[in-house]
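Next up: some structures, all given as structure tokens.
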Structure I
Amino acid sequence: MPTIEQEIQQTKFSSPAHRTQLNILFTAGWINQQTTNALRPFGLSIQQFNILRILRGRNGKPATVKLLTERMLDKMSNASRLVDKLKEKGYVKRQECETDRRRVDIVITPAGLDIVGQASEAMERDVIQRFSRLEPHEFDLLSDLLDRLRG
């Protein structure tokens with residue numbers, strides 16, 4: 001298992017905090033690439049998958065683009081553009097809100113539920129394989145440390 005020093009071919013860091021930051025950034029990039037590869041057979045990006053998961057979790061209740069943006073993992077994503085792409089694929093539909101005609105609601109379609117179900121199963125297998133080097137108790141430890149880091 002290569003160290004961060006070997007991966008980026010750097011032997012010195014200005015501090016342990018600097019080494020840790022680079023390791024987190026490098027590892028996040030690696031995880032994103034693995035996730036992208038796992039979603040490729042389904043024709044979904046990570047952000048599209050995230051939106052479909054949010055909508056599936058609403059159990060049929062519609063969402064606004066604003067709500068999707070607030071709940072997305074990648075806050076820099078253009079949720080409206082992502083919804084348009086998912087609509088083109090038939091995975092979501094836009095509908096006028098019954099109580100506020102200015103508002104547009106987003107709902108997941110049966111095809112969207114099907115694809116997010118298939119992709120979720122593949123992602124779960126991928127995550128289990130990707131994290132197989134960690135012991136069960138280390139998942140909570142790592143997650144707790146990352147929570148503390150964000151304050």
Structure II
Amino acid sequence: MKKLLLIAFLILSTTTINAQELTWHTDVSKASEIAMKEKKPLLMFFTGSDWCGWCIRLQKEVFKTPEFEKWAKTNVVLVDLDYPRRTPQPEEIKTQNQQLQAMFRVQGYPTIWFVNPEKKDGTINLNGLGNTGYVAGGPDKWLATANDILKKK
């Protein structure tokens with residue numbers, strides 16, 4: 001019995017640790033505060049999680065890889081800006097995401113914007129560094145593109 005409990009505990013612990021590898025924020029204000037404190041840019045992922053094939057492919061080929069996880073922890077604060085068709089969203093998140101989509105003139109998915117948040121007169125400004133989308137070739141190619149953009153910070 002003790003062995004079974006220990007095995008169950010180890011499985012649950014591993015699952016919890018793996019699930020907490022990366023944090024994707026949905027509130028841009030909170031993510032911006034964290035980014036300014038840590039002196040990192042935001043990676044804003046504009047996605048259609050439940051309908052966009054290229055978004056799902058980008059997540060599978062890049063965002064869910066150990067290479068990306070290691071890179072992201074060191075270089076950016078992650079923000080998920082989702083535009084689902086079937087999955088319900090809180091109204092404040094929908095409004096926030098629509099405003100950001102208009103602000104950054106996002107017309108297709110996936111779009112990833114890198115921005116430096118900056119607080120001026122109590123307002124957070126998002127200064128764009130550059131954007132990308134799906135890049136063929138797996139994590140190495142995508143991260144090379146991202147690193148080129150981040151050199152501008």
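Name the one structure among I, II that distance in nm of label points 7 Å out along Cα→Cβ at positions 71 and 103 of 2.5 was derived from.
Going through each structure in turn, the value belongs to II.
Given a value of 3.2 for distance in nm of label points 7 Å out along Cα→Cβ at positions 23 and 119, point me to the structure among I, II it was derived from.
Label of the source structure: I.
Suppose percent of Cα pairs over 23 Å apart works out to 41; of I, II, which structure was it derived from?
II
Using FRET efficiency 1/(1 + (r/R0)^6) of positions 79 and 135 (r between Cβ atoms, R0 = 41 Å, to 0.05) for the comparison, can you identify which of I, II gives the largest number?
With respect to FRET efficiency 1/(1 + (r/R0)^6) of positions 79 and 135 (r between Cβ atoms, R0 = 41 Å, to 0.05), the highest-scoring structure among I, II is II.
Computing helix-only ellipticity at 222 nm (-39500 (n - 2.57) for each DSSP H run of 4 or more, over all residues; to 500) gives -14500 for which of I, II?
The value was obtained from structure II.
Work out which structure the value 2.9 belongs to, where distance in nm of label points 7 Å out along Cα→Cβ at positions 55 and 127 was derived from one of I, II.
Only one of I, II returns 2.9 for distance in nm of label points 7 Å out along Cα→Cβ at positions 55 and 127, namely II.
So relative contact order in percent (Cα under 8 Å, 6 or more apart), computed for just one structure, reads 27; which one of I, II is that?
It traces back to II.
Rule-based calculations on the coordinates, nothing more; no lab input. Since the model is a prediction, treat every value here as computed from it, not as a measurement. Cβ atoms are built from the backbone, for glycine too; each structure is taken alone.
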